[in-house]
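Please go over the structures that come below.
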Structure 1
Amino acid sequence: MNNDKLFYKKNFIWEKLSSDERNEVFKLGDDYRAFMDASKTERLSVKEIVRRAEADGFVNFNSKKDLKSGDKVYLVNKEKNVVLAVIGKESIENGMNIVGSHIDSPRLDIKQNPLYEEHGISLMKTHYYGGIRKYQWVTIPLAMYGTVVKADGEAIEISIGDNENDPVFCITDLLPHLAKDQNDKKLGEAIEGEGLNVIIGSLPEVCEDEKEAKKFKLNVLKILNEKYGMIEEDFQTAELEIVPAGKSRDVGIDRGMIIAYGHDDRVCAYTSLQAILNIENTDKTAIALFADKEEVGSIGSTGMQSVFFNNMVAEMIALQNNGEYCELSLKRALANSSMLSSDVAAGVDPTYPQVSELQNSPVMGQGVAMVKYTGSRGKSGANDANAEYIGKLRKLFNDNGVIWQTAELGKVDQGGGGTIAYILANYNMDVVDFGVPVLSMHAPYELISKTDLYMAYKAYETFYNKYK
């Protein structure tokens, strides 16, 4: 036996690609950046996914009276998560090939009664969403997106900060000259959650009565009313999110990386979307699942713990069987399915290698990362995929030129985390985490490699078309 075969070798993707494939890497990167710039929130992500799906021939599932092989359908749940399906030749009861990602990202949510003024400035109170490092969100340009439902029931969309003519928002920090007490605090305590207050205005409303109070807040409300017809009470029936302002950009003189807000986990959402758009016929039904609320435990009606996906599968089974359905068919369909939980992995950061167990951590540019188990410390809360499933995926990807690597989330006792994998595994289906390595995960701006992006797309397309 060739001694080289005795060792597992990591490979840099770029060295393995043809010139045509390298061009495809950059082309895919440009399209991904366009997707990211249009998908700053989970609601915007759903809209962009549906727009692309409809352009590719997908139709609303609710319009279907039956299902046949080759049908392409989508279903939106409360504007925050969506499922795409390409119906296979086999019965859905025989199982589906599922790639599941999430489209929510860490951010700041505007509180229900947010507006106040202090010392000549009008501000909004926020509540952070997901695992952020609070000090990273101060003194950077911020944008505001969301939906406001007014008293008469009208819903209006808010988008301020990413158009080049828009103003932006900001959270202040102390100057170093006055930061002695702050500097004495631990990094995670230097900026408090209740200190993440966003500046929204600084000019007072000109009032004839000089004794009029709250002039700065009043001026903000006047502008919002003129532009959107809002009154202050409308904040109570609104979902408004603060996210970093600015578009995604190429990184490095070689343009080999992309910096953007929300790679976690829209990079996997994009690649699984592109993969399912390229399916015409498949033996097993292919599913692209885009979930909300992963960053806060996958709870709620739009999180993965909701029965939304189960209900859709039940409806698909009924349509495929002339309206006939039984609970056993749903249970069989889920148990016979296989899934890639397409969530990002923590890449090795050359500035902070000490937090990674380097023999088992993903290197940027060396392929899509397979995370056998997640969780923390003693695998607490983990989905731990079985060897048989990983063995089948190993052969599938190796036989089809997919470059992949193993991964775990840092050293054993350094931290940890989880994904939606364990939720689907509860149905007895085979599930493993399989996604793109990321640097600076959960920061306002994260980094990914374009070659890993390309390889994730290739992996998901291979899984949809060839996994049996």
Structure 2
Amino acid sequence: MPTYQFEAWDAKGAPIKDVIEAPSEDEAQQTIRQMGYFVTKISVKKAKRIGGPGKRRQKSLSIGKASNRQLTTFTRQLSILQDAGLPILRSLRILETQTRPGPLKNALIDVVDDIEGGASLSEAMAKCPKAFDRLYVNMVKAGEAGGALEIILQRLAEFLEKAQTLRRKVKGALVYPIVVLFVAAGILTFIMVWIVPAFEKIFKEFGSQLPAITQALIGISNAFVYYWWALILAPVALVLLIKLMGMFAYGRMGWDLFKLKMPVFGQLVEKNIIARTTRTLGTLVASGVPILEALNITRETSANAMFEKMYLGVYESIREGESIAVPMRQHSKPRFNVVALWWWMFFIGGLIGILMYLMKSSQRIVDELVVNMVDVGEETGELDTMLYKIADNYDEEVKVLTDALTSMLEPVLIVVLGGIVGFIVVALFMPLIQIIVDLTGGGNK
């Protein structure tokens, strides 16, 4: 029932200021008149919000989704407030005022308004997919149903923190080689566009016969100068080709299979997905989410067509009354894919790419260790515990593999860049030495 604040005069002419609850403004005025007051002003009293009196919450213009870091911090803070016994609405208002403008703050404003309107927390969050995905909403829903929202929020916060830590490790390991490659590309572009053409001009003035290595370098330099647009369009075209193939299920499957089995980085991608999906499934099962719904959510968050197919196979098998381990073993073996073969030929090259694909195409995406641990978890009734152990194990493997790749990439980059610099130096100085020899010999005669 709304509350109205009013100003009036009493029977003696003294001013009165007060508030009254009534279904409508007309009924409020009628009640005030029955009290013997003459109404001069009446309006709906607006509820005060955290952040100071008179402050109106306004949404800011935002693009994209809430960042993982913000969502992780929010979840941890909300779990702490709930554990302290604060009402959920007050907790959300406090966190909303502390959140910086953006998608998460806009979502919290909507969530608070929906809860004030009678919706549950999970229902309100489900209306804000830019901040809260299905995994998040279903875990909150399970916590509400079981009366253990603070425990679920703690599990969710731990899940998000570990996922963020894993992403940070992988990204941090790739920063060094990416920076080195960009700097090296910039330096090489400068040499090819400005330095090599200057040397070419000198060589032409002396009319000397250029060795094959120098002619090759000049050819590369001319390609940089005259076909620079192709060097820019090539990676753009490659990205567009990947996106175009990804629009079709078979094409997306081929690209995702190549990512899982590609040299050097394939193991890192595969172990990262296993760690993420097993932790997701374990968290959902531990939170009381039904197993079929948990598998659906895990499948959607895997971000890989092959893992989606595997979890879909597990889902269908469980609907027919089977366990998880057996269908996981059956559906984890990829089928032959022409698009995957094409990517191997494109990146690795012809016959070598074909042979490498044929050797790797029959390898399962899930190790036997994972299947056995899931089987033990089902038999002992501790599936969530086993899934957590699998995730922790693969998190550690990802860390070790990331460190190993970083250690391996450093000397490889040094050798490759040293080889490129050596090639340029030899290609430029061989003709110069020949010119000097010719000039010296001509002078002696």
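Read-outs: derived from the displayed coordinates by stated rules, not from any lab. In this text the structure is predicted, and so the values were computed from the model without any measurement. Cβ atoms are built from the backbone, for glycine too; each structure is taken alone.
Some observations on this one:
- Among candidates 1, 2, the computation of helix-only ellipticity at 222 nm (-39500 (n - 2.57) for each DSSP H run of 4 or more, over all residues; to 500) that gave -8500 used structure 1.
- Structure with the greatest value (metric percent of Cα pairs over 15 Å apart, for residues 232-279 alone, set 1, 2): 1
- Identity of the structure behind 13 (criterion: relative contact order in percent (Cα under 8 Å, 6 or more apart), calculated), options 1, 2: 2
- Here log10 I(q)/I(0) by the Debye sum over Cα atoms at q = 0.07, 0.13 Å⁻¹ was derived from just one of the structures 1, 2, and that gives -0.39, -1.22; the source is 1.
- Of the structures 1, 2, the one that -0.35 was derived from, the read-out being log10 I(q)/I(0) by the Debye sum over Cα atoms at q = 0.10 Å⁻¹, for residues 264-351 alone: 1
- Here the criterion is mean count of other Cβ atoms within 10 Å over residues 96-103, and among 1, 2 the highest value is seen for 1.
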